[in-house]
Structure I
Amino acid sequence: MSGPRQWIEKGYFLNGPWLRTLGRALPSLLALMARHPRLVANANRACPDGPENLRPAELPYRIPSYREGMAFCHSDERYLRPTHLCNPREPDIIAMAHELGSFQKPPWAYAESVFRFVNASIRVDFSPPKSALECLRAGHGTCIDKMSLFIALCRAGGIPARYRLYSPQGVQALYDVYLTVDPLLQKWYDTLGFFILHGSAEVKIDGKWVVSDVSGDFYHMAAAGIPIPRFGEDPAETWIRPAGEVMQPEGLPLGFRTLVGIPFRIFRGTGRSINRSIQANYEKGREVLAKISLEDYDREIRKTYKPRWRESARIASRVLREMGDGP
């Protein structure tokens, strides 16, 4: 039976960690908007020919038809039950989980199959928040959308799964793709030294929580010269790390879609600029992996790769001084 205790467990309400995370980032954005109105105006007019999202013209996978009797997890235990925007009992989710080997493969092998599917097949982009089902049907989404899909597929297969969310600091290559394309976004990041929200998923296998980074995609990494994510590997070792507090909620809060969707509606030009940059990076990655297999690329890049983190603290001081000079 559902009640206040279960709502709290499922993360339906904005608690202290959520408020602290948002409280660190949103006031600085509002201050930038007030101090630099031209940047806001230019951001809204930017890149009129850029894509609103990176939805593929044709899905690179087939969503199987749900058949009566397909196995799925019925449990209402924590980390297995449905949560906001993440329903593992949707027929399409169950059918895709079955296609990927739910209740046919051992837990690690199944979770790894889901990991590879989401990383290889779901395009990352800058677009309004979606549910796990919407992400599966559309074939694209933000890092959070991809996490929701991964978590839903794992829960459908009987594997406990949760979010791992934080304000991130990324390597220079990530900064170049996402942030240099828009002056407002660039100033915001350089002022804070981190972005507002990112993360990975976690699954519980043999009693241990395993990190599962599905936030990017394989082509994206190859284009940036970053190792290919591996199931169970912490992305803090290669390309993105927490800048502060880490949240590990069972689910997303009610109102998440509305709250997080606000920047996507306000800064449409920024979104188009970012998506155009991501698209170019994706095509570059396809070219790289057309010449070398995914496994060979990853093996070779790991021999010499060292993450080059964005020097945000030094840059932030300069940006703050520049902000004092006016728009």
Structure II
Amino acid sequence: MEIIYLEQDEQSKILEQATYANNYAAFVPWSNSISFKINSFKYQEQRQTMRIAEDFLANLGFTRDNVETECSMQPYFDDIGKTILSFSGLEDNQQFEKIYLSNVAPLSMSLDKVIKNRRSIRQFTGDSVSLEYVASIVKAGSGITVEDEVSVGKSSTTTLSYRTAPSAGGIYPNELYIASLNVDKLAVGIYQYNALEDCLVKIYNKSTVDELLETFSTKEDQISIKRAGFVCLLIGSAPKSMYKYGSRGLGFTIHEIGAISQNIHLAVTSLGIGSVDCASYYNDETHRILNLDGIYRHLFHTIVIGVSQ
């Protein structure tokens, strides 16, 4: 890596400019007439306007003695609520091809070491990734680790499944898909990871993968997606959580996606390959290609995974 040494006066000048840029907020009375605004300008704009991100944060609150909220959550603790939660992850997918993940690659690196070694890897060799690696990664991300029989009614039981990533209320509103690009023993296509059956369910074929790759705006010299092994697609249904938690349910859904993502990154690191988060895709196009409405089912995040260059 080339190290550039700046003269002291140049360093001071850059520091002064950076400080000014970070602290100065422009007052532009005619800002409504400006059609092109970069994000920093929008954020610093000193006028009354709708600011979606701030409104989202303001609505995440939970106030004391909120009877409506308490009554919204209470049904999830009775027999009906337990039964509803036991249906989480059930899919009517019998018509699709399934690849069962019976063989996995061991994740043998210590937690201390894997946390220290995790890095964002943006360049890949184009070598294939083994199906056993894929199995280990998706199971680490959103696999079932415990099943618990709970009582419902006077003499019945139902099974609740718990996964690797925490989920508010055990609702699990998120789904993990992968777009297979170069995986041994796995055809190019888009697959849903079904945690209950521990299998990959093929939803779309190669033509859909080709369309999906075209929706990424990042260039190959930034992230070499086309030389990766596969891409994880984290698709969430926030209304599932919002039905119980109101607007906070969206925050809980996003929080869960972060937990799944970190599990994936740590598993990738343990296996000695590379991964990087990627938000550089055009949402409207990806939603159309994946048949998502963008509200009830939304592509929140992607992770590109492959053999590190």
Structure III
Amino acid sequence: MAEGSAVSDPQHAARLLRALSSFREESRFCDAHLVLDGEEIPVQKNILAAASPYIRTKLYYNPPKDDGSTYKIELEGISVMVMREILDYIFSGQIRLNEDTIQDVVQAADLLLLTDLKTLCCEFLEGCIAAENCIGIRDFALHYCLHHVHYLATEYLETHFRDVSSTEEFLELSPQKLKEVISLEKLNVGNERYVFEAVIRWIAHDTEIRKAHMKDVMSALWVSGLDSSYLREQMLNEPLVREIVKECSNIPLSQPQQGEAMLANFKPRGYSECIVTVGGEERVSRKPTAAMRCMCPLYDPNRQLWIELAPLS
């Protein structure tokens, strides 16, 4: 007998899903109830088991009885509204996400082990990252192992720290979280004083309680990037700054170091543009030279420094 050719109908799966969805909407062929917050939703066990490894495991270890009773699947931590949205997704592959419900949907998808839905939620969250919410999204992503969302939120925080530090989320950070944020090596601030001023705003937001933490928080500052003349000026104008500087022994008030000594103690944050000169000629003899020099910005344009690099030889 000839083997023949395999043919397929590209619309078959979509038609099947539409039919199954209509059965659910009409409560036909339902053989179980989801129980959430005391409310019951008629469902089809085999459809849920196929979609959710979590439901599949519950059915496997607690199979339906043969006494004719309705099988009930109790779920905690998921609201009825969110579960209905997820059921719509299971039967259609589509779900409506917004900033008000995204966290609840992620939590439900995480519980039900709906990895594809979790991926869609990640894509939505990535598009929502902004100065006003990147700290909250970053923490949420870490809690639910949304690794790429966490990476992008961290990258946004590092790149837009000055904007983020002016938000309510930043001012509401715990001392431990604030210290973790200002310790990030890739903060793109251009000048360490912006980190210092952000910490001052954080302390001033609840001075009486946060004074007790200021020494620990200030220990995370990269003091090599703070200019002593700037600090002295701030101390004259701001009593809170004066109190903080006196309390924190790591903040320098002496004259800044110069040349190689300054560079040796300097650790820049993030990435800074620099100028590298290569080769050239001797001024008098006009002979080619293998010299290399790099101009390091050191945050402040007034503190730029030319450094001799290893020659090209």
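Bear in mind these aren't lab numbers, they're just calculated from the coordinates by the rules spelled out. Given the structure is predicted, the values throughout are model-derived calculations rather than measurements. Cβ atoms are built from the backbone, for glycine too; each structure is taken alone.
If you work out FRET efficiency 1/(1 + (r/R0)^6) of positions 87 and 287 (r between Cβ atoms, R0 = 41 Å, to 0.05) for I, II, III, which one comes out largest?
Max of FRET efficiency 1/(1 + (r/R0)^6) of positions 87 and 287 (r between Cβ atoms, R0 = 41 Å, to 0.05): II.
Given that relative contact order in percent (Cα under 8 Å, 6 or more apart), derived from a single structure, equals 21, which label among I, II, III identifies that structure?
Matching structure: II.
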